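Visitor: Down below are the structures I want you to see.
Please treat every number below as a calculation from the coordinates, not as lab data. Keep in mind the model is a prediction, meaning the values are calculated, not measured.
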Structure I
Amino acid sequence: MRTRGMLFVLSCCGGLALHADTLQVYPLQEVRVIANRVPTELAALPYAITLRSAPQWATRRSYSVEELLQGIPGVFVQSRGGTSDLRIVIRGFGARGAGDRSNNGTTRGVRILLDGVPLTEPDGRTALDLLEPLALQQAEIVRSNTSLLWGNASGGVLSFRTLPMELPDAAPIRATLAVGSFGYRRGALQVLPIPTLALTATYARSDGWRRHSEGERFWLGSSLQTALSPTLRAELALSATRNRFLIPGPLDWETFEQDPTAANATYAQQRARRENTLASISLMLLHTPAPTTQVNASAFVQPKFLVRSERGTYREFSRVQTGASVVAWHRASWGQLHPSLAVGADYVVQDGPALFYGLAPDGGRDSVLRANKREAAFNGGAFVRAALELEQRLWLWAGLRAEWLRYRLIDALAPSRSAVKDFQTWLPAVGINVRLSDAHSLYAHASSGWEVPAYNEVDPPPTNASAGINPDLQPMSSWTWELGSRHLLRVAPLRLAMQLELALFHILVRNELVPYGGGRFYVNAAHSTRSGTEAALTVSTDWGAALRLALTYGRYRYAHYRIDSSYFGRSGVVDYSGHAIAGVPELLGSAQLWLPLPAGLPLRWEVELQHTSSYYADDANTITVPAALLLSTAVRATEELRLGDVGLLPWVELRNVLNRRHVGSVYINPDRDARGRPLFAEPGMPRALNLGLQLRY
């Protein structure tokens, strides 16, 4: 009923756009989308995508990328402690990325790119340490399966760029200072000596709203765009960070209600934490010998040193991830028809030792070496995609990707557990986009996808503890079907412009990956289905007011799911067929209103509402996470306040105005304490005041 009502309203709006005499249409955006890998206008894409730029998050709290992902239909993002430890879910992909066993601090099933190269590791995990919001210039959020282009774990794509936007009026020096509740403070300095070179340094810290939830991050980066010749352009990006955050852990519901600031006693006693030192160096070369031909080649290296206190052990990981890719594209013209062909290949490898020690009483490392492993992952793929364009009115797409992934485990202390596991697949996709007018387009998309179990997820279950890699675990495979509409119009008498977006999706998944024992081991559920509607409406006026609405309604169910209950210490079979998939709410809604303040002040008042429906934290559907409705407000400058040669952009924001107690994130299929209570709830942020000032010189 909700879906039919939404379709009726948006259909009526579409009818107005086509017939009302007072409406003026705008051409659809001709924005080149980097995540698409070849030159493509936004209006021609056959799947849902949202674009955002730095001004939309530069004057916000922005400890992490959480703020810039809020209010996007189909995207569910939660902060697990106020730092860069986020849980990101797109149309159900990434739902299991919460819990123990290194799921803290990483996300699953969603591919994340920085300056065109993957932060996502070959096994599908992504740590968010290298994403510094104040260094990011733009973001592309692809809300559909793009495995054809990116391969494993591409249920959605988040593509971020630190490269300068080449704006002629960009201030050459920018400094940002911010403070707020719970010991929040951050500072950033960005220097643009020339419009195509950016140098950035930032520091951020938060004491957290729970005990044992402090976080601190240093970040340095530089990015450069330069023309090596009239047909060759180079993009060089470097970033490095030292990020440390404590993990307060999950609470039982009784403790959550009585003392939401508490930390899980075991996590606090063991000083559960992540201390990450990472860097990324990437080079991209773009050769354009003709407007209809392009070759894009990139290479990157990402050294990492990771320390974790986890499950009674002190863990050190020394890893290096390297990769390269090349994509060639050519477009021909046959009268009104313009066929094009893109071919590409990718290769990524990550390798390095993992050392596990006993945990000293103070949470440090003792002298007992418990595990000495070498964990390597290799991922290679190649794709071909053909497209046919009919005079900017019709686009047809078809493509195929072949992909191979290998895990190699060498166990120095237990050689019998050493193992190699290979995965291979073929991934077809097709799409169509029809431009009905300069302001209205329709699209359809069908894409296969896959997601291999991440390296830490292939640990064997208790029933097969002698294996190094779980021999029974299979990749998750999926098919995504999507229909969508994009519409831009202007209502002249009311002096406003409207942008409407609608997407309908249906996803079939086989071998759904599900965590048990707080993530100690994983199993394959047989089948699941995900169906939903996403709608977004943006209204802007000539006089400075704006409104943005986003709504997602989805139904996520296990179609067939029978599991051997020996995993739970019982005999027989447990049947969860028909149950809701854990960790994904059915209804997400947000409303953001911007109003200019009176008296001619260059200030704007903002009000934001976010609603999350209730959902389950376990496959048995016995642990319910209550619904939440949060209100936030802010006042920000709409233009620089001049003080000589210095421009000032101040802001003040109050989050969770009503101080609603809510669950910030959950552990899926959680452990239980000695009294049998599930430990699943991570409290969300209470009322918080933040103040900030950006100086531009």
Structure II
Amino acid sequence: MFENAKWIIHGDNKQYEAVSFKRELNISKKVKMATLNITALGVYCAEIDGVRVGDFILAPGFTSRKRVQYQTYDITKMIDTGSVLSVSLGEGWYKGKINFGTDEGGPEKKKALMAEIRILYTDGTRDVIVTDEGWLVKKDKIRYVDLYDGERVDANYEDSYVNAEIYNDPPSVKVVKQEGVYVKEQEILRPLRIFTSPNGDTLIDFGQNMTGYFEIELDAKIGDRVALSVCEELDKYGNFYNENYRDAKAEFEYICHEGHNVYKPRLAFWGFRYMRVDAFPTKIQRDNIRAIVLHSDIKRTGYLDSSSPLLNQLFSNIIWGQKGNFLDVPTDCPQRDERQGWTGDATVFCRTATYNYDVNQFFTKWLSDLALDQEKNGHIPHIIPQTICWDWSVAEHSGAVWGDASTIIPYQLYLTYGNKDILKRQFTSMKRYIKYITEHTKEKYLWSGCEQFGDWLGLDAPEGSYRGSSNEDFIASVFYAHSTLLVAKTGKIIGARVDKYEKLYEKILAKIRKTFKKYKTQTECALALYFNIAEDKKAVAFQLNNMIKENGNRLKTGFVGTPYLLHALSQNGYAETAYELLLQESFPSWLYSVKQGATTIWEHWDGKNEKGEFWSKAMNSFNHYAYGSVADWVYMEACGIHTVEDKPGFEEVLISPHPTNKLDHLSARIDTKYGTISSKWYHFEGKVRYEIITPVPATIIIDSKEHRVSKGTYIF
């Protein structure tokens, strides 16, 4: 593939200025089959005779800088005599501001195109057209484009074509076949309302915090201007607010041509719910604009429903949070000047992610990038793909939980999908990560002496800190033990020798128990229970339950403790306390944000308070999926649907629900490759009625009584 194709560039192109390549196909015979293979350093949008090729938005996707994907499109029915292929190209993830100022993304790097068109004629002859000096290029109508800042388009701009130039010193990058899931347009949101804010701005509310772009349609005169800005939230007065976007301008500008104008961005995306109309030729109407939701084309597989409208809204928020942040890579947030593949967020959410959607291929591609960007010493960068300029490859800067994405996510894909191949692919990376910790800790059999994120955003954090009060060496050591155990389990599954990892795990566990005998925070207790660190689990569970009760049935946990908190409670006899936390409506809680009008998951428990005041300008995303990890507790514990470790991929299932009087009913279903597993319970004539459907052999536990059943429908 691409044997004779060259990387081509515009010889006089400024950064953030899109370019447009053109190639006339000069077809003189009847075509039997034609394909376009194409990739870019940047993001591209290809058209033939003005019709878009394919439906992959923001192709070729976001990957490690060591590789770039190419896409193959069947264009047989699109080409004819005189057809012209044109390709718009912008910075994208390759060299825009998203690189945080790294040299790799600097202006000296060229955005470039490489393509080949393979044509088979009905007479058996063939043509191959490749990118070379024969292609033409000009500056695009997209006068400025950046993922953070947006697009600026002049529909009247016309530049003259010149010959493309060969990129004589391109970066060393491997061109690989498309591995990830295409990003596609998923749904359209019409304006819920158009209104005037207290300060006189015209605002549009789409009713849902989302990720994507918008399409404008209007009749205009040449030179008429459309200017739009976006935000997630309104301030306490009801005015436009996007200070939390930080340096991301998140704007759109369009200069109209004469007559009917229809346009949607090609090379950018935004995270938003609200839009401010900064300029429009007439009074904007609902028919003038629509929002288009973008995310990777993953299939929905998990569904939750309850008798509580607030809880159902939380379930919706979790789904929208995943959709908004699963745009080619698992980002932390889709709106501000970040949008990076933070590994810690993906680690804590991955189990929920695998139940909500089929993300097997999505994560497989991302884990390939993780292995590529892993440092030679085994360290895992905090974001994947690695674009950030912070030098965190040295031993003093580590990242428990964040780095454990390298072990936890592959193993979760194995549990949910039975994906043994991912364990084989990632096993070397997993081992290298354990080796890194082992060689860089300050105390043998613990992970200590390194800078950590700790229980990030824990509510028990000291004044002025983002890190909770939990002992960072304890957290790191617990995950050191857990990842070592996962490496040992993985090795057994794929037939590798793992004796040393089994022994290492036992030594780490013994050292943790000897060193950390007492737990002083909710997070420490939760981790000690969930990861089987605590020797007296009954006493620690009692302590954790009391901590929560003494805090008014409220949590104090952050990114690390929260995903395991409810599991630790329900698995140790305190399911009712777990429900208290799930259904708590006062700050801090999941339903607090719901009552504040959230339509996605917030980064902070108090991103916006009852007075409409914001937690911070610096770091306050309202679409940050990490705390949505609570959904896996609802699937697994409240409704009781568990994978069986030695029968992964739901080849068999354990169903052990935990009902409560606090809800009238609760249900979960997960679509698996064997069929749909469903678990529902509800109160009926003074009793709890269970309705369970399993397409595979199952162990069903009701009121501590175990039932071994074959596939079928069961009522208890």
Structure III
Amino acid sequence: MKRMFLLLITSFAFLTRCFADEGMWLPHLLQAMNEKQMKKMGMKISAADIYSISKGSLKDAIVSLGGFCTAEVISESGLLLTNHHCGFDAIQNHSSVQNNYIRDGFWAYNKEQELQNPGLFATFIIRIEEVTQDVLKGVTPGMTEKERQSQVDKNIASLKTTLKKETYQDILIRPFFDANKYFCFVTETYRDIRLVGAPPASIGNFGKDTDNWMWPRHTGDFSMFRIYAGKDNKPAPYSPDNVPYKPKKALTISLKGMKEGDFTMVFGFPGRTTEYLHSAAVEQIIRVNDPAKIGIRARALGILDGFMRKDEQIKIQYAAKYAGIENSYKKWKGEVAGLKSTNAVGKKKEKEALFEKIVMAKPEMNMAYMDLLKKLGQAYSDIEPYGYARDYYNEIIPKIELFGIAADMNSLLTAYSKDEASYNKRKTEVLEKLEETFKEYSPVVDEKMFESLMALYVNDQKPENVSPLLLSLLKENGNSFSQLAQNLYAGSSFVSLDKIRSLLNGSAANAVGEIRNDAAVRLYADLLKTYTSSVSPKLNEIQSNINQLQRTYMQAQMDVFSDKVYYPDANSTLRITYGNVKGYKARDAVQYDYYTYLDGVMEKYKPGDYEFDVPKKIIELYAKKDFGPYGLNGRQPVCFIAANHTTGGNSGSPALDAYGNLVGLNFDRVWEGTMSDINYDVSICRNIMVDIRYVLFIIDKFAGARNLIDEMKIAK
């Protein structure tokens, strides 16, 4: 009895120490699981004000934008606010050398000036409900992972036909807690989304690569869109006759600002976290996986940077690609540093030791979870070389765009093998896709990327994971990657859109013959074949075992540490996180405050610099201290931080105060805390938000877009 009492005391202390401040919570469960704690921390509204299906609530103002970011409705006319980097692809697509909206910004001063964005969509969550019992019907413990998933898929397909929804709504069913539970989301998706406003990159991406993932931050990271609907306010494809969407709820904006200790919430669609991993998995991320990806991206970024600094056209073409590569590169570097500095592996091992003590002390748990941790540790040891090969293939091959083009051309061979009708259908699809690809493609840049990254592919991997054809071609070119790249790109017809059009507009038989003989297509096919034969089978087999063990371990953690209130890992579904505004100590003798101001923008200002230039009008407004109602005591607030648990997908999420008012826009995390996807630690994990007063200052005083200010609801 004494031993069990000590175990319970130790367990309670562990849970209190490690799990007090983190969480990405399902909004429909807040009343039962979180409301008391949220009010204790300072929240002034109820859980029903956040999520309700019987009245308009905060959830009805939140959308998944394009499936990759979050946005929020801020007017009764469907005006959306999101991040500049979330809207960047749309801004880039509308930009040219003559109309460079990346450099100069874009503002619609009336609705007729708003720009259409094919493919962009906004999805609302109508309701959420648990469907675990229906989804797992017929699933038995003895099933293989493949058999289990087949049964789950069949159940989900059947369930979708019986769940109540309107004809214009969709049903999304997702696994939670490593597929121990399932929830259904009834959604409405609007596909007529128009660009309304975006500041120049010198505001919206101020600090660029140097400041990315860093604090202090001085970035006005926002852009604006509008949802259009049919005249019945329901989802409709693009039409000039569509009208601005009338929302169930639009956020109210507060100009009060935030103080240290104030309660904050972030509401959005976080992408992916893995908080409940075995220590062996975390150790492998630190030692193997992240370093491999970091090294490859460092090489790719160096190549792109060299071209972009010399050529304005390439700079425009590759801006979004560079940002995407750099974003994860810097995040992974911070992740490794944070995991080490917070002793993430040690903490996992401490928890695992306690887990085993409790399991050993309880016969019923001993039977269910005997050797579970040992099996997981061995499985991660087994997968390590295959995971490394996976990361090399997935990081290198997509960055060489000729291989993407070759893959599209190769798909025509498959279509032709069926019949000519299939070939013609696929040909139309390929041409449409490549029209877009070549708008942002330079064969000169791509050739250099091939030369550099193929050297890593060959030299850093086990020989059995390297394409035999690549080695043969390399030998033919005197083992020179430079010579191989030069000959490959000079000899392929697929570095030119005109040549591809000419080829595909001819006879199908002739086109298929040329595609089969093209060196780039043959090389791509051999790279894919090598990976799918040497790496994928064993990787998938071991990963399937890990998935099964992790699902058991997830349930085991909830059984063993039953005093803890668990939140599910992020999976791009609607979540709310909450915390308090606060600074942090980054490292020895480095303590950060929680707010930044326009003063800091001017301190970083470097005339003509790629990252730190400032528009002339901002300089003038700052000199006159002309901040309008958005300033505070003669200073213009820009950004602030808080201990909200966020991740990718939370970009563009609203930062809300204790009353549910919009006070900021989430756009980043501090570099020291990027490991929060794996190991949230409240001591250094902070999310970064642009203050809503800076957003309004830019719209009003800088852009003069009073039409947009006038349609927002701003609290007195």
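Visitor: So helix-only ellipticity at 222 nm (-39500 (n - 2.57) for each DSSP H run of 4 or more, over all residues; to 500), computed for just one structure, reads -7500; which one of I, II, III is that?
Guide: Source structure: II.
Visitor: Where does the value 37, 30, 28 come from, among I, II, III, when semi-axes √(5λ) of the Cα gyration tensor in Å is the thing being computed? Walk me through the numbers before you get to the answer.
Guide: Working: I: 37, 30, 28; II: 45, 30, 26; III: 39, 36, 27.
The structure behind it is I.
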